[in-house]
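Structures follow.
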Structure 1
Amino acid sequence: MYPEIMVIPMREELTRAGIQEARTTEEVDAAISQPGTTMVVVNSICGCAAGKMRPGVRLALQNSVKPDRSITVFAGQDREATERARSYFEGQPPTSPAIAIMRDGKLVYLMQRFVIESNPAQAIAQELARAFNELCAKTPA
């Protein structure tokens, strides 16, 4: 694990965008168990998280349609919280960084590292905005 002082700016890049940190298994479970949609961002210290994923997520959050809530776990730092978040990504290999959308506790979307590595931040934002529009839009009652 890296010293906490080194990862503070990487954590803050997402929390300043309104994404809540989930540093314990209880915080992960509490967020994902709520009704509606939850974006789960698996943050990482790697270059593709810094140059592509985090900027892409911040851009996507400017979309008019967004998940009901957004949380982030930090791979390699908050091990138990990250493992718990990944446990909800049933049948998917663990990667970091990664971005998931959960609906009522079930995985409905997952952008894994190989997609993040091969796309610029703007393309990641566009794909997330598309997923938000499709999966997070409120339907009239």
Structure 2
Amino acid sequence: MDTRELFARLIRCEAGGEGDAGMRAVATVVMNRVNVAYGEYLRTGQGSLRRVIEQMCQFSCLKTVIGGEQNTQNIWSMTPENIHYEIADWAIQGGTFSGVGSDSLWYMNPFNPTCPDPFPYNGNGYWFTRVHQHCFYNPTVSYAQT
């Protein structure tokens, strides 16, 4: 599968139920990881969208098993629709969802009304905003040393 389709599948799987704003926010974070000028994502992703998406332990939608249970909501079981391709193209062409901005590097669905801080739990991110069900996080100064 080509990188564009992989990205569209990821958008659908990670945020398909979050509406246009939620999908654009998630796509923005993925592209922020591609474009970040320092830290882990620069070192591991090297500016490659495919490398960022396929980096180990980053997106639950790339796992077929989570916690010993079959994960039926994964990128291989979800076919992207036109809207997912449109948002992927928008993000690849430099679109940034203003509610998240160009700094956020992480998001997560806490499955409750509050967003944990920090996230990831190694302390490299701090809570920035929430868009629908997802919490978004910007990097701390310590992230640059990862």
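Using relative contact order in percent (Cα under 8 Å, 6 or more apart), single out the structure from 1, 2 with the greatest value.
1
As an exercise: mean count of other Cβ atoms within 10 Å over residues 69-76, calculated from one structure in 1, 2, equals 22.8. Which structure is it?
1
Any idea which of 1, 2 comes out highest on mean count of other Cβ atoms within 10 Å over residues 29-36?
2
Assign the value 2.5, calculated as distance in nm of label points 7 Å out along Cα→Cβ at positions 21 and 125, to the correct structure from 1, 2.
Value 2.5 for distance in nm of label points 7 Å out along Cα→Cβ at positions 21 and 125 corresponds to 1 out of 1, 2.
Bear in mind that the values in this text are calculations on the coordinates, not laboratory data. None of these values were measured; they are calculated from a predicted model. Cβ atoms are built from the backbone, for glycine too; each structure is taken alone.
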